[in-house]
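Novice: Please find the structures below.
Readers should treat all values here as calculations from the given coordinates under stated rules, not as data from a laboratory. Source: prediction; values computed, not measured. Cβ atoms are built from the backbone, for glycine too; each structure is taken alone.
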Structure I
Amino acid sequence: MNVVLAKTDTGRALSDSFALARARLPGAGKVADLRRQAFDAYERAGLPHRRIEDWKYTDLRVLMREVLPLAAAPDRAALTRADAALKLHAIKSVRRLVLVDGVFAPKLSDTADLENGLGIRTLREVLEGGDAALQAQLFTPDNSDSMVALNSAMVTDGLVIEVADGAVLTQPLHIVHIASGGTPAAMFTRSLLRLGKAAGATLVESYIATEGAKAYQVHDSLVISIGDDARLHHVRLIEDGREAFNISSAVVTLGAHAHFNTFGMTSGASVSRYQAVVVFAGKGSRVETNGVNLLNGRQHADTTLFLDHAVPNCASREIFRAVVDDRGHSVFQGRIIVRPGAQKTDAKMMTRALLLSDEAEADNKPELEIFADDVTCGHGATTGALDESLLFYLRARGLSETEAQALLIQAFVGEAIESIVNDDLRELAIAAAQRWLAARG
């Protein structure tokens, strides 16, 4: 029996958009075939919905409804607006790599005088070049997730960053995603970071918008490979416009005795979802993941993490904090998988949510799947309001209610922020949190 699925108007519009965009999408031959396969996988599944377990709290058929058409390449006016936005989000002593409306902007980026052992190319260059192995690595993410499949089909540009064996970068790399405004559109980007053996680097990702940018969609993906004895510090800040959608994914693979420290903060976007898969492929590695959601209005932010302990003697720590005001909705899903034979695994996860209004919502779902018997694993989750006795104590010493709340909120998220090793980047995260607190009034 043959079953034919009728396309909705939204489905037809996206299919037409893909057909029209193919001339702009880099890569031919095998790359084009991979794109077509990925788009077919997306079309079969459509937007994720609540009947899919991993998306049960973030139903994009309700929240997003449709995928916007591909953004046009930025013109001179868009680049001028992007330059103005960069000045408001400047970070000291970083190497800036800028993507405007999903396209690399060389004039806004710092690509000269690269440190020894550092190589930077655009995704477009790689997909249009002849390195089949590297192209295959760029399409590593699994198309079983429909939003990853859509990203694979529509990806326009990004960065391919390679750090040679033994090279330890002294200057953080800062990938800045900027929406320039204009007509509502979607940006599709993907970046690859490969750290060689005993290499070291710090990567910062920022998502921002120019003044006046409203309804737009960010579809981003990051593929990270960390070699044996290598170390990566990663900071991710979501400060998109309040009408934006940000759907991002990451796949991280660690070699033996590697170290991955990552921190993410979401304070922007109307709807955001960050999903990451971290695979321990080498013995003796360690991962520390820390995150903060700062939400108000009707913001919805979802952080979903899968830590796959596939080999022995590895450790992971997860700390997640959510502060939710008004009718905001925070989601944290953390799954730790310990494979058979991954003995001596040491994995712990803790998520806490602070609700500032009666209509705020936080869904925390920590999970453990353990198939080995010699492990140390644990998880916990709490949800509550500000401590009234502490508020009274602070107000009795002359602080206003708003000041007292701000002080307690800063202390609540401080444990996660303190995980950032770089002083300038830690101050950047603190400043973003303070901006959110100031906007509460």
Structure II
Amino acid sequence: MMAEMRALARMMRELEDQLVVCMRCGTCQAVCPLYRQTGLEADVARGKLALLEGLCRQLFHDSEGVSRRLDRCLLCGGCQANCPSGVSVLEIFIKARAVLAGFAGLNRAQRLILQTMLARPELMDRLFEWAPRLQRIFTRPASSLLDTSCPRLGSSLLGGRHFKNIARTPFHRQITNLDTPPGPTGYKVAFFVGCLLDKLYPHTARDVVTVLERLKVGVFMPGGQGCCAIPALAAGDLETFRRLAGHNLELFNKGRWDFLVTACATCTWTIAKLWPLMASESKEGAAAYERLASKTMDINRFLTAILGVGARPYAKTARSQAEPLVTYHDPCHLKKSLGIASEPRALIRAAGYRLVEMDKADSCCGMGGSFNLKYYQVSKGIGAIKRDSIISSGADVVATSCPACMTQLCDLHSRAGDSVRVKHVIELYAKSLTS
């Protein structure tokens, strides 16, 4: 307990040092998707940072109120990417949530979901393998084009949501593990699958493997992978976050590879930025996560920057005008946090598709992970702006590089009855290699 209190005190001191950098200029207000919906200063980074200045005092007087206000954040990184003072807003918010959770504890639902289920990958896998059976009982088909369902009963209680169907056979049951040698490229990559690709989009995970194999890249994919742990960290649950990060680190340290790739923007951001920052208190542990992070790369960047896809003709370069018109949505964690934007577009073009830019392609879709679960009406309002941009582009397909964004976009277009398809960029590129 004393060690935990010392760790919390250390994070408090770090927060105090970081908070003084904010000039209260209000730039964050102009780029915050939440403020655009609510108009509340408390929902802007500036307002939250002002609140955190009195965190030590507020912990004892109104820890629940502080937590509730801090929780109303998508963690999209728009404020941080545009801050003229370079305030590490996301780091501050994440550390503050950890301090609050350490002081007040998690509620019963959080303990059940995070510490009982998420922290145990084998149990999570078993639960999701049973889920499709329950899904057929409690939901009805909504859109065959997007593979979504909606509740049979209580739709109004759930905000009229349309859910992406859970896969009947998750990816880890289709391919349990891989360890193939590098081909002519000389490269071998480790593939971190992530929860959503495994359980909702196994076809996309298969496409990642297909692309790597077609391009003669060796693949190391250990079985038993767990979540990247961002849901735990976003809730302030450092114990579960560190447990899962350590579990995955041990798995991937068993192989020899050049790069670790993911097809999930949030997983890439978490492994590359948050594991080194928060996963260990020791210098040796932090160094181990830093080594892993230095080799972690989004699949779009690996294919374009390392293999040169787009610079030379791996795929057909000219498809007919009958091919679908594609627009691209920039995931927040990919563009704002990792600076990756041109690479996915290069892959779309390399696959021979016609690319048209939507208005404000890098605006948040409103997903925000658990934010969507807690504040669905606000999430839906932010998403409606994104959906309008997609429709206005005239595209037949909206492509992106984040399965969480894909889930939000499927909900938006399914509820509206649109004929727009939602695809991962890697799906489009894989099709160009196999067609």
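Novice: Work out which structure the value 35, 24, 19 belongs to, where Cα extents along the principal axes in Å, for residues 22-109 alone was derived from one of I, II.
Specialist: Clearly, the read-out refers to II.
Novice: Something else: Here Cα Rg over 2.2 N^0.38 Å, for residues 246-365 alone has been calculated and equals 1.26, so which of I, II was it run on?
Specialist: The structure behind it is II.
Novice: Let me ask something additional. With relative contact order in percent (Cα under 8 Å, 6 or more apart) computed per structure, which member of I, II shows the largest figure?
Specialist: Ranking I, II on relative contact order in percent (Cα under 8 Å, 6 or more apart), first place is II.
Novice: Computing FRET efficiency 1/(1 + (r/R0)^6) of positions 38 and 78 (r between Cβ atoms, R0 = 30 Å, to 0.05) for each of I, II, which one ends up highest?
Specialist: Of structures I, II, the maximum of FRET efficiency 1/(1 + (r/R0)^6) of positions 38 and 78 (r between Cβ atoms, R0 = 30 Å, to 0.05) occurs in II.
Novice: Okay, next question. With helix-only ellipticity at 222 nm (-39500 (n - 2.57) for each DSSP H run of 4 or more, over all residues; to 500) derived from the coordinates and found to be -14500, which of I, II does the value describe?
Specialist: The read-out was computed on structure II.
Novice: By the measure distance in nm of label points 7 Å out along Cα→Cβ at positions 102 and 286, tell me the structure among I, II with the highest figure.
Specialist: The structure with the largest value is I.
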